[in-house]
Structure P
Amino acid sequence: MDIIIKKFSELTNTELYKILKLRTDIFVVEQNCPYPELDNKDYDSYHLFYNYNSEPVSYARIIPKNISFNEISLGRVCTKKDFRRGKLSYNLLKEAINFSEIYLKETRIRISAQFYLLKFYNLLGFVQVSEVYKEDGIDHIEMYYEK
């Protein structure tokens, strides 16, 4: 599978629909967490995803500085249940970090991560910089990466 990286305006209607479906299936339905999935941050973001049979199976977005945080941010990181056993999410985020460093010339990234994924994000070089807090009823922490 190859990584696809596009700005919002470059996404086809079908790609956007399938991405929003994947995100909703995971964050709203699977996690049983009703929240506003459409947050207006997609317009300015880069969208990274792996396709399998023309379906996005792993996704993340890179949010520019001064939208979520002073630094750029990664968000809406998700992988379809059938594809979680491999390193797809890890590889996707490595691509997001590399893209941020090489093309966006950004070496600092701040994220709001679900707390249970602390060790996963540690493997990518992120460190916890906040106490646990609730976001949409789920334990989160703020994490920071700097090259």
Structure Q
Amino acid sequence: MTEIQKITKYSLLLYAIGGFIFAFLYLAITDIFLYDLTDWPFNDPFYPRAFGGTLLVLGIVALLGYFKKEWEHLKLTYELSLMWLAIILILNILELAIPNPAYSAIAMGNTVFNTVILAVFLAIGIYCYIKQRG
């Protein structure tokens, strides 16, 4: 059995914090975050909350993974997190690449900001995964 490296544990803590922050934004203050702060052009009462719920689950799982001792107990969860980050990053890049006149500059700026965060999280995760496999 392989012990989980400290850097991998720190990445899980980072994932948990990020997941909880964005879950709060999408679940607790949905209307303020989406329509007032980011000027999101679409009014959908369900999807943002479902996305927030997904982020909450991923945050909880990352926090639980932080307390695991063996890499073998965490590996599948970590891989799932990396796949989720990769897919959402691709979707964000597509959102930026395909022009939509309904998006305001603030909404696009928010997507750019989120894309940068996702890219950093994914890069950290891949680095940790490679080091962990070692």
Structure R
Amino acid sequence: MEELQKTINQIVKSIDWVRIKSIHKKLNILWEYEEDKEIVYRVPTVSELKEELRSVIHYMYENDLNNVSYENWIIFWDKPEDKVFGELRAIFRIFDYSFNETKSENPTEDLNEELKIALENEDYEYAALIRDELKRKKKYK
């Protein structure tokens, strides 16, 4: 367990947390909290962001997973048989869209079509990203 903590601490130290927090702020990626029996939305603190990543890595370890996609994190854990922990790689993503070609002249229609496909494939994280982008497009019309 000590080796796990050491591995997690190494990856946590290698991340530019101020930048991650600024991305949350700039893109309005808010977390939902309950304070005094009210729901409040706010940018997470750096320590909350770090704890989130630590929790995801612990979850991966406990469930012997090689990769996880959670919120804006994609984490890969290459665990060769001859090593205890191997290589751990965390990616913070903002958007994960890949449109090969434009299907129509209206990008909103393309997003709606991609949303439909994501929901059919039960890819809810991708669907949430598309939904958020659609909301942003409506806001700035």
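Listing for the model above:
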| quantity | calculated |
| --- | --- |
| Structure responsible for 19, with relative contact order in percent (Cα under 8 Å, 6 or more apart) calculated and labels P, Q, R on offer | P |
| Among P, Q, R, structure where Cα extents along the principal axes in Å as derived comes to 38, 36, 31 | P |
| With helix-only ellipticity at 222 nm (-39500 (n - 2.57) for each DSSP H run of 4 or more, over all residues; to 500) derived as -6500, matching label from P, Q, R | P |
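Read the figures in this text as sums done on the coordinates, not as results from a lab. As the structure is a prediction and not an experimental result, all values here were calculated from the model.
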